[in-house]
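Please find the structures below.
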Structure I
Amino acid sequence: MKVQLAIGPAVFEVGKNVIDKIERSIDTGWKSKETLSGIRRFNTGVKSIDVVINGYLYPRFGASKSLIDLENQASRPLLVIDGEGNNFGLWVVTRIKANNSFFIGGSPQKKTYTINMSRYDQ
């Protein structure tokens, strides 16, 4: 299987627990302030980098383990590495939302999830 992303102990990979979309937003911190002379000045500094990951998995194939691993470790900063081996540093999981669907015999056959993360700066 092709690994898409590892967030701490949680590994997301094609065919098992697929990441469908990653959205990234950066608050650059540019703020304008008018001076006494009426000139507008800008101040900056990156305030935050946030990521929203959307995906799906099929519990009957054992794919729920990665989401459970992530939920159990979400109280501390986690290292994020993509499938190419690029290290994105430490991130904190700020929210995990999961939806179960397509029930057979009381068990969900598909789970969609959204993971919100923010860059952890030391």
Structure II
Amino acid sequence: MSVIKASIGIKQLRVTSKLGIHSWEKRWPQVIVVDAHLKLPHLPQEDTLNPQCDYATVALFIQKFCRDNPFNLLETLTEKLCEGLHKHFGFPSLKLTISKPYALPNSKGASVSLTFRAKGNN
């Protein structure tokens, strides 16, 4: 079987983060929602689990990163998390959308999306 592209996805992962510019946002962790689409460099050669295909390991990395790294801006968190996922797992490209579901009244929230591609990866 020939596979052109392979990826994994994590949808609506709810995590906590100290995120925001206002003092009240910095006091308590708030819920954010992460959607991740992660391109695999290749499929596993055998029917065994590797860190890139282990959804739970990737989700734990995202949770710990968001919990342990406070940021002022959602844009900065999204960029740094992309870089961290690439560095730790070696994903050649990925797309993250991070949402603050309670950021705006009368809405379902605000979000930032970012697509990351490692140099030399088209």
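Please treat every number below as a calculation from the coordinates, not as lab data. Quantities reported herein were computed from a predicted structural model and do not represent experimental measurements. Cβ atoms are built from the backbone, for glycine too; each structure is taken alone.
Some points to look at:
- When FRET efficiency 1/(1 + (r/R0)^6) of positions 7 and 23 (r between Cβ atoms, R0 = 35 Å, to 0.05) is computed for each of I, II, the largest belongs to: I
- When Rg and Dmax of the Cα atoms in Å is computed for each of I, II, the one that comes out at 15.4, 55 is II.
- helix-only ellipticity at 222 nm (-39500 (n - 2.57) for each DSSP H run of 4 or more, over all residues; to 500) derived as -2500 - corresponding label from I, II: I
- Distance in nm of label points 7 Å out along Cα→Cβ at positions 55 and 87 from the coordinates reads 2.8; which among I, II: II
- Test item: percent of Cα pairs over 20 Å apart, for residues 31-94 alone calculated as 54, pick one of I, II: I
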